[in-house]
Structure P
């Protein structure tokens, strides 16, 4: 068992789980203390809970990261107004929109968890089994962070200042202001992900366990961030309403992996 899972894997799992619970708890506390609407506290969770994937490089075997994502996928799915688990009722209240109340499930956050679980599962198991380079997770980190910050902040900007509306997919109205927010904060998110996964992680001691080598200079960092942000903005703009939490990671990750191979990142 030691060569597929060890104590460090378990400790990193606990850190990731604790982090997500803290983020959701902060959202709950803010909602109760300041009577904030769930549309706002939901975005706080949207923008920060996904940073749990930044623990992925610190798993000696990578694959246990998928268990953390799967755990929260199940818990979010079970969250609802009639669940017997009080904590999960609180999660529902802090993340539910009006349509979620009608459906009895928090669909957007559920899709958010599903996309992280699938992308993380494919890449970490692929790396663990030796079929994919571990460094490919750099691109998943970029895509997930763009979903978190680009989509998260862009939605808030669109709701507050979005005056120039457009609609590419029927029923999925966007605004130019919101899309600009997706691009700007997607670019910032991409930079954060690249600096972490592509620059910082190769320097940590765990890199002796996991091959996480990337070839990045300042030009490739800027270009990759700009292209990723632009693609993320386009994907968000053409996504059906409520499905951008799935389309951005699912589409953007493989496209960025292909782009990374072309640019010689790996």
Structure Q
């Protein structure tokens, strides 16, 4: 076929134009090795609505206060901040409980999971605008917020003095990034939404580097491990004992 095509081309005096085509074989062709880099500056707006609680003596002193961040579960997502008051510290605050912390409870939009980078920007803004003791920032959350608690602690392990994830989970292959951060995890033994094994595998991994991690399993509790957890004053007393500058 190649000879026939060459003969036809020679009749029209076009052979020289196609000589390179016939002089190369597949064995001589080499893939291009081109090294390039794509760079693009992307500017986006971040909007994170949240509930803010200030201790009653906040305005009366120049002292900085501990900060407690609470991450809600999937059922409280949306645009109605009052939904964040369904469970946890925001619920207790709405019922009149007073805390010695600044309490911040952000809300996740409908149809999304917690975006850790956005929460980290929120924390930057809170530290800039409020009287926060950066050595005593505590993080807790339930269900989806429990997963968010583990993930945020792993993403920014040097920001939190202690965490308390409730019926959450995460990746045991990377959770050691949080090091010896004080942890008190909670789960219901009869949880069929997020099995207790989700917490167990993280705790078991962490105990290899930090035997002081705490894990409370409620034998008769299902997915609602949060009511008993957040009604327990010992949790908040434990938080207040933790500080980055004492580790």
Structure R
């Protein structure tokens, strides 16, 4: 079993576990991306999860892993409804939240382990946290990492910088210098690998952060606009609707659980 050597990077900034039910035949498009990482363990019925790179069906007694930020569609079946454990979590260090892809986990007793975490949390026992880390270490042994083109490694310093500093002011020459590339070569490679320009990716990341704050906090649109360095609350509303087709109020109403 792989051991987590540096717990500082794996400190939980969010952790919960609950039992949810989803009506038979329900379909959901998670186009904003998963708010957190999830382990979802099916108690009754089944769920189908479809992303750009995966199409999996998870049945009773099986578990799905959904990474933070994953854009996917879920389809549910079960009589009278599908029922499952939802275990959302986020590590404080961003890199530890984007390592793995959407996938079904085949690990003996994994569903039982998740049920034990749920029971511990219901009792108010702090052992729920230690049990989570034991479960995560077990899962890391089989989780498949996200795939990326070999050339993507050359723009990784810029991608990482944008993700960590998307609310700051910077330009393309600075990003190109981080990758030790010419501005024109960097710009063309970034656009081909990421499907958008560097500044477009920066704005997309800011929108995702704004959506995450709307879904997980009570911060006002005005505060989020200032925190993420948007020119005005009105502009934030405009770009959110342009990217997601929803207003801040509609985004805030979206459920946070695995759906």
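A short reminder: the numbers here are calculations on the coordinates, not readings from a lab. Owing to the predicted nature of the structure, the values given are computational and were not obtained by experimental measurement.
A few remarks follow.
- Source structure of the calculated read-out (semi-axes √(5λ) of the Cα gyration tensor in Å, for residues 68-107 alone, 17, 11, 7) within P, Q, R: Q.
- Computing helix-only ellipticity at 222 nm (-39500 (n - 2.57) for each DSSP H run of 4 or more, over all residues; to 500) across structures P, Q, R gives -21000 for structure P.
- semi-axes √(5λ) of the Cα gyration tensor in Å from the coordinates reads 33, 22, 18; which among P, Q, R: R
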